[in-house]
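As structure tokens, here come the structures.
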Structure P
Amino acid sequence: MKVLVVGSGGREHALASQLLQSDTVEKVFCTPGNGGTAVLNNCENVAIAVDDFESLLKLIEEKGINLAVIGPELPLSLGITDYLQSHQINVFGPNKAGATIEASKSWAKDLMIAGGIPTAKSATFTDKEGAKNYILQEGAPIVVKADGLAAGKGVVVAMSDDEAIDAIEELFAQNFSKVVIEEFLTGQEVSVLALTDGKTIRSLIPAQDHKQIGEGDTGANTGGMGAYAPTPLVDDHLSDRITKEILEPTLKELQKRGIDYRGVLYAGLMITPEGDPKTLEFNCRFGDPETQAVLPMLKTPLAEVLLACAQQRLADLPPLEWHKGSAVCVVIAAGGYPASYEKGKVITGITEAETQGVTVFHAGTKLVGAEIITDGGRVLGVTSREADFKSAIASAYQAVEKIKFDDMYYRRDIGHRIS
């Protein structure tokens, strides 16, 4: 079996790596891939942009690829699945209609309300003045969200009215035509990634990530500075509630709307102090960096499950099997991220880090000659799987210390909620 992984981040390196552990997979092609996938055995990078659908189809046909796995939200929201499915290609990733669940916060809110899915009270605005008046009426703390794709950075948790109004100004200045304003929920955030073939849905182990750039969960939001799985915050009882109250009703509501959703349904949840799950948002793809912590825990061959989703036979598979223990991923970023940062720094120590028994997933890297250089804001994700969280956290950080590049930055408190 040959598999195509579309994308170039840490998530895609993790997907390619895990797919190659399936006995049925002979080769993985990554488009465009990164420095990590470039040196992965039985993996080949092909320089095709994620939105160049014709070139992707040509590659699939020329190489005899059996399954396309779509990593990022952008090509999904542009309809890559619809395009490839129209040419009888097996695709893991929802169609354009399904991807609206991430591409439009207001659409997702309407779906949640229609499906009776627990979520925060909210209002949607297409004009600045209406949004500002609502903020002054409701009062901070309050959450302001861009109604569109924003690479994981379109959410502002405003602790004052002024901060919320500034966020409204900023989002409209960035040409977002619509914003969603939500009540501020307290508790801990959890990421639950579920796989579905449009008929059956199965959740992966629950994860928690660290979105903010600063230690102690402070500072600007990022795409994610680290993650761990399975989070002890979600026990079996709560996991069952999440499936019954959130995942299954969401799938049912998608079906009611005539949407054939085959891919990841990623629920970003708030677990309230009372222990109730509430839905903050949905994403239409694997989370990054949650994937780098979740997939190394999976014992069931990934290719088998993703192909079953693409072919609508997930119900025929036995329950997913998981390794015992815990996984922790620490993200190493370029100095200055999530604002401006430099690229082109030579990275050393990756091989030495991996001799510690960890896996180093590449995110923003590029292979130039024999050197791996930085090529993005989040550069690497160092993942350790151990018998318990304390050991996993310790071994991840021991490995991080082996890696060097100019002006590198990482949080030193990943997993602080559990350690």
Structure Q
Amino acid sequence: MKVLVVGNGGREHALAWKLLQSDKVQQVTCIPGNGGTAKLEHCRNMPMTAEDFEGIGRFALVQNFALIVIGPEAPLAHGITDYLQRQGLTVFGPTQAGAQIEASKAWAKALMQQAGIPTAASEVFTEAEAAKQYINHRGAPIVVKADGLAAGKGVTVAMTVAEAHGAVDAAFKGQFGVAGNRLVIEDYLEGQEVSVLALTDGKTIRPLLPAQDHKRIGEGDTGANTGGMGAYAPAPLVTPALMQRIQTEILEPTIATLKQEGIDYRGILYAGLMITPEGDPKVIEFNCRFGDPETQAILPLLETPLIDLLLACSNQRLADQPPIVWKEGVSACVVLASGGYPHAFQKGHPISGLSEAEVMGAIVFHAGTYLKNQELLTDGGRVLNVTAIGDTFEQALDKAYNAVRCIYFEEMYYRRDIGYRVKPANS
């Protein structure tokens, strides 16, 4: 069968790579794809945008794709699934109604309250003065979130009242465009963050391996928020007992409440969780798609054919699937970014050393790259994801960093402490 993947990041390269490992998948096409998908065997790119629903629909009907997998959140929030389903196409990814769970933090909070999901106390604001009064009343640390989509950069964890006031002013002055016209201000939660990506067909929900990512640009988890600077899986913090609690206290009630609201949610439900010092899981946010870079750490460990799982979700037959099978070992992913990211950065720098990195045993997923006259050039803030598997996190991280040292592009930046929570202190 032929599969279409919509998107151009590291997540989409990982999805295409994993789909092609199944004998059932003859070809993957990426819209628009990147330099990595352009070089992937049995994969091709189509120069369209993810927002060209009409063009994607026409192309998919002519090519007779068995499945369309939507990678990024923006097209989901704008209703790509609804549009393509009306053309009679099979799509993995929630409808516009379901995608509100990421597209509006205020909507998601209301859903959590309705479902009795454990989460931080919060209020929604459309005016700066009222928001600041609330901050003064609650005190700091406190979290200020743009309600809408802000490419993973719309959250400020303010350690002081003054910093929180500054975040409110910046949002209402247009820092995030219309996404910041409404703010969710919530209590700060102590603990460690964990990402649980779960597959659902709207009735049944099954978690993938739990992962932890590093959102901050700087070592020691300092500096500005990014889309993610690295990840590892499975997160040891999530024991089987804790995963069972996440399943029964968070994942199942969320799907049940969506269904109650008349929303047929098929795709990924990504729960961004805080595990408190007492060991309780609380939801920080939900996303409506595969995480990035968590996907690049999780999929290399997946043994079950990805195509079987995605089709089962799209066709509402997930309950009929056997248990998901995983490879032994652990995985770690290091993100290589353009200098200046998450702020201004340059594009168009040549990339070298990729084949040497792969000789070191790493899998290099491309995020912000493009192919010009057979030369790979940088084309984004996050450029490459270097993933490695090992028996231990020490092995996987050493392998990933040895591969990173083979790669070069001008002003390349990466964190040197990915996985510091799971790597032995003396290594």
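General remarks:
- Ranking P, Q by distance in nm of label points 7 Å out along Cα→Cβ at positions 187 and 315, the structure that comes out highest: Q
- Computed 0.20 for FRET efficiency 1/(1 + (r/R0)^6) of positions 123 and 227 (r between Cβ atoms, R0 = 25 Å, to 0.05) - originating structure among P, Q: P
- Read-out FRET efficiency 1/(1 + (r/R0)^6) of positions 75 and 275 (r between Cβ atoms, R0 = 41 Å, to 0.05), computed value 0.85, structure in P, Q: Q
Every read-out reported here was derived from the displayed coordinates using simple, explicitly stated rules and does not represent laboratory data. In this text, all values refer to a predicted model and were calculated from it rather than measured experimentally. Cβ atoms are built from the backbone, for glycine too; each structure is taken alone.
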